[in-house]
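*Asks:* For reference, the structures are reproduced in the following blocks.
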Structure P
Amino acid sequence: MKKVKYLNSAKNDLKAGYFFYESKGIGLGEYFLESLYSDIDSLKLFAGIHAVHFDKYYRMLSKRFPYAIYYQVENDEVLVFAVIDCRRNPQLIENKLK
């Protein structure tokens, strides 16, 4: 089983997503976080099986929200770089990951 480490950029993405969904309905932000943390937690077992995007990041799609989790695997550690809304312009996503 791998260890999952959140980089500050991913923490900031999750926080922004929380505030966005919480503004749409009380409790929705909390549900967003629970869902995304559950998705990310599955990387402990399934890291590395997802398609590679932008030449160096694995991309896992969230099950319940239109978000993608970009990560890398180094030895027995999963590094989560970004949690990005898939509705954004692909060029903006690529620029964020550079």
Structure Q
Amino acid sequence: MAQLNTKVKFYLEDKGKDFSVEQLNFELRDDSNGNGNYIDVWNVDGVDKPTDEQLSAFETQADDWEANLPNSVDLKASAKAKLIAGEALTEDEANTIVL
């Protein structure tokens, strides 16, 4: 089962938004009550807060994307080395730091 953050990423991209820009405009929360994460704050301009059904539509796509992510430990190490050297990060390296 895909992470909520990943499903939100695909929902926003489907609505024409850039996830890396919009991730500051919503907040996920987990109340540690066994119900998992949910969207607590939604301030994405021009896009309605998604319903559970809308997010479920992206489950397969999000699962596939997560399954094909490069190893996050390797990406973080690569990102750190590039930042120290003043080099640009790939999108995957940047996402590992931000996601």
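Just so it is clear, none of the values below were taken in a lab; they were calculated from the coordinates. Worth saying up front: this structure is predicted, and the values here are computed from it rather than measured. Cβ atoms are built from the backbone, for glycine too; each structure is taken alone.
*Asks:* Computing distance in nm of label points 7 Å out along Cα→Cβ at positions 15 and 47 gives 2.3 for which of P, Q?
*Replies:* Answer by label: P.
*Asks:* For mean count of other Cβ atoms within 10 Å over residues 7-14, which of P, Q scores largest?
*Replies:* Values: P: 16.1; Q: 19.9.
With respect to mean count of other Cβ atoms within 10 Å over residues 7-14, the highest-scoring structure among P, Q is Q.
*Asks:* Right, something else. Give the label, chosen from P, Q, of the structure having the highest value of FRET efficiency 1/(1 + (r/R0)^6) of positions 55 and 79 (r between Cβ atoms, R0 = 30 Å, to 0.05).
*Replies:* Going through P, Q one by one, FRET efficiency 1/(1 + (r/R0)^6) of positions 55 and 79 (r between Cβ atoms, R0 = 30 Å, to 0.05) peaks for structure P.
*Asks:* Ranked by relative contact order in percent (Cα under 8 Å, 6 or more apart), which of P, Q sits at the highest value?
*Replies:* Largest calculated value belongs to P.
*Asks:* Suppose you compute FRET efficiency 1/(1 + (r/R0)^6) of positions 63 and 87 (r between Cβ atoms, R0 = 35 Å, to 0.05) for every structure in P, Q: which one lands on 0.65?
*Replies:* Q
*Asks:* Matching task: 39, 31, 22 is the computed value of Cα extents along the principal axes in Å. Pick the structure from P, Q.
*Replies:* Derived from P, not from the others.
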